[in-house]
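Next up, some structures in structure tokens.
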Structure 1
Amino acid sequence: MLEDIVLLETKLANPKKQVFVLQFPVGEFDMVMFDPETGSCCIFEIKHSKEAAPQQYRHLTDAEKCAQTEHRYGTITGKFVLYRGKSQVVDGIQYQNVEDYLRSLVS
């Protein structure tokens with residue numbers, strides 16, 4: 001349900017961008033925000049947890065998944081985990097509080 005809310009609100013706030021789930025044979029990116037004007041994208045994992053853990057961003061750091069995504073949607077300009085904890089950077093991955101993220105869409 002949280003994933004659906006984030007996808008819908010992101011789509012509504014970014015009408016010129018394509019927002020979707022990107023599935024692979026094993027795993028998926030919970031959300032991709034593709035900007036056709038710049039030929040770039042941001043990739044997201046959406047988690048219910050308040051804790052940051054490496055298994056949450058394993059797909060975001062998977063070289064093969066990232067290469068396939070960049071081949072189709074251009075340069076990845078950001079990798080994010082939206083979760084219920086405090087905003088922070090973990091191993092180069094931007095963790096962002098999901099409530100803060102949703103509020104930023106309407107600002």
Structure 2
Amino acid sequence: MTKAIIVEGKTDRERLLEVLDEPVDIICTYGTMNQSRLEELIDESGYDDIYVLLDADESGNKLRRTIRNLFPNFKHLYTRKMYREVATTPLDELSVILKNAYFDVKNQNKFD
């Protein structure tokens with residue numbers, strides 16, 4: 001089963017790699033909201049499941065709406081507004097978010 005997670009930037013990608021304990025393609029949009037650019041960037045045919053995990057701010061919400069309109073079957077994951085960004089979400093919190101979406105995550109003791 002091949003999975004992908006769409007994030008906004010490189011720091012988000014690096015943060016997820018600290019938590020994930022399975023191979024997952026992490027696609028960075030770099031904030032792109034252009035419909036044709038998103039369609040080029042995201043080739044959904046190569047994946048069984050695609051998830052969206054974006055920042056809890058206005059630009060993240062705008063990008064999420066665009067992705068939801070283009071790709072209604074993608075599964076959306078959310079960080080708390082208090083953390084604002086995926087990159088600043090604590091590792092144990094990201095672990096819970098991903099675990100609840102049935103991703104394999106590293107042992108939480110490794111985050112201390």
Structure 3
Amino acid sequence: MKQAIVARTDLGMGRGKLAAQVAHASLSAYEDADERAKKRWKGEGQKKVVLKASGEKELFRLADEAERLGLPNAVVRDAGHTQLEPGTVTCLAVGPARDDDVDRVTGELSLY
């Protein structure tokens with residue numbers, strides 16, 4: 001079981017901003033998962049990986065694939081209080097789900 005969080009590289013987010021957006025994505029996708037997946041993922045150590053996406057279009061393509069496969073997922077839009085305009089899409093989280101299912105969506109991406 002794992003969760004992949006995909007963050008945009010084209011926004012120039014600072015490290016703190018990136019960390020906050022990744023946290024938002026992780027929690028939101030976790031909330032989208034069924035109770036069995038939540039329990040299993042927590043029991044296995046809540047494995048996560050943070051990956052790179054080139055832009056908003058890529059995030060939505062990946063989110064569509066996750067939806068098609070029935071995987072928990074969440075797209076994060078920034079509130080616009082600090083570095084970004086309100087509504088800017090920053091991250092996508094896929095999972096928690098079986099490693100190979102998450103990899104079907106995000107397996108070709110590079111580590112952040």
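We did not get these values from a lab; they are worked out from the coordinates using the rules stated. Only a predicted model underlies this, so the values are computations on that prediction, with no experimental measurement involved. Cβ atoms are built from the backbone, for glycine too; each structure is taken alone.
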Completion exercise
Value 41 of relative contact order in percent (Cα under 8 Å, 6 or more apart) was derived from the coordinates of, among 1, 2, 3, structure 3
Exercise for the section: Out of 1, 2, 3, choose the structure whose coordinates give mean count of other Cβ atoms within 10 Å over residues 1-8 equal to 19.2 when calculated. Expected result: 2
